[in-house]
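In the part that follows, the structures are each spelled out as structure tokens.
Each value in this text was obtained by applying a stated rule to the coordinates, not by laboratory testing. It should be emphasised that the depicted structure is a prediction, and the values quoted were computed from it without experimental measurement. Cβ atoms are built from the backbone, for glycine too; each structure is taken alone.
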Structure I
Amino acid sequence: MRSASLPVWCGGMLESGVGRAHNVALASLPGFTLPGDISASRRYWDRDIVSPEFEVEDGAMKVPSGLGIGVDLDLGRIQSLTVREVSFS
């Protein structure tokens, strides 16, 4: 959108930490000049499925610097929330 000089916005609400990691990464890119709507994990979830969870400090959120999406899946938390598993072979 830079070539068209259009401002870009990014936000979301009920994503898990996986979706939130993607939103944070996108919102950190050049061209995303409108204030975003990305909240801390605890705003919507008692406990997220990623570690570390996303936090807002002084109105800002840190962009994860780890590999991939920058956060780790909390497999124990995911398992505790799983109500059914299906395997395909």
Structure II
Amino acid sequence: VLKKHPLHLMGVNADKINQCYEDEKIKKIVNESGIINADGASVVLASKFLGTPVPERVAGIDLMQHLLELSNEKGYSVYFFGAKED
């Protein structure tokens, strides 16, 4: 952020991991993300079981709220891409 370089942050849960196995485009997007956080207890548990533990679960909405508050305080711009209206 301090370098003014765009960053793609991806929250990954069990559903997203399954999508990566089914869709190479999604897998590529996830793998090329600058930061990937475990957005689900199942991801944390699986990481421990597979021998590459992640420190903790970080809920995507909690992280987003914190980053938006920080961005507002610092005067950073934020860009949202994607999502469907449900």
Structure III
Amino acid sequence: WQLVHLAYAQLWLARHVAGALPRPWERHLPAMKNRLMSPTLVQRDFARIIRQIGTPAKAPQRRFISPGRPLGMKLPPRPRQKVVVKSQQGAKPP
């Protein structure tokens, strides 16, 4: 639940930065005239806010193509395992 509270607090703090992105059928609703941003409306614009702020993570580094196994290498066959037969539930031993 703490993670949910943190996410909600993040939306609440970003409400001043977020722009209203109403759905086409919501544009003429009286609630859209009111500039109070609900968490749902802030969440719609949150991707733009994150792009604007940036991320603390480093950019991924390209590792190119791995060499893999050498050509012509043959793997040994897998060892055979014994078959395990389980008894039926509730069966009494003889």
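A compact table of results
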{"read-out": "Distance in nm of label points 7 Å out along Cα→Cβ at positions 28 and 52 - structure with the largest value, from I, II, III", "value": "III"}
{"read-out": "Test item: helix-only ellipticity at 222 nm (-39500 (n - 2.57) for each DSSP H run of 4 or more, over all residues; to 500) calculated as -14000, pick one of I, II, III", "value": "II"}
{"read-out": "Entry that produces 15, 43, 32, 10, 0 once P(r) over Cα pairs in 10 Å bins from 0, in percent is calculated, selected from I, II, III", "value": "II"}
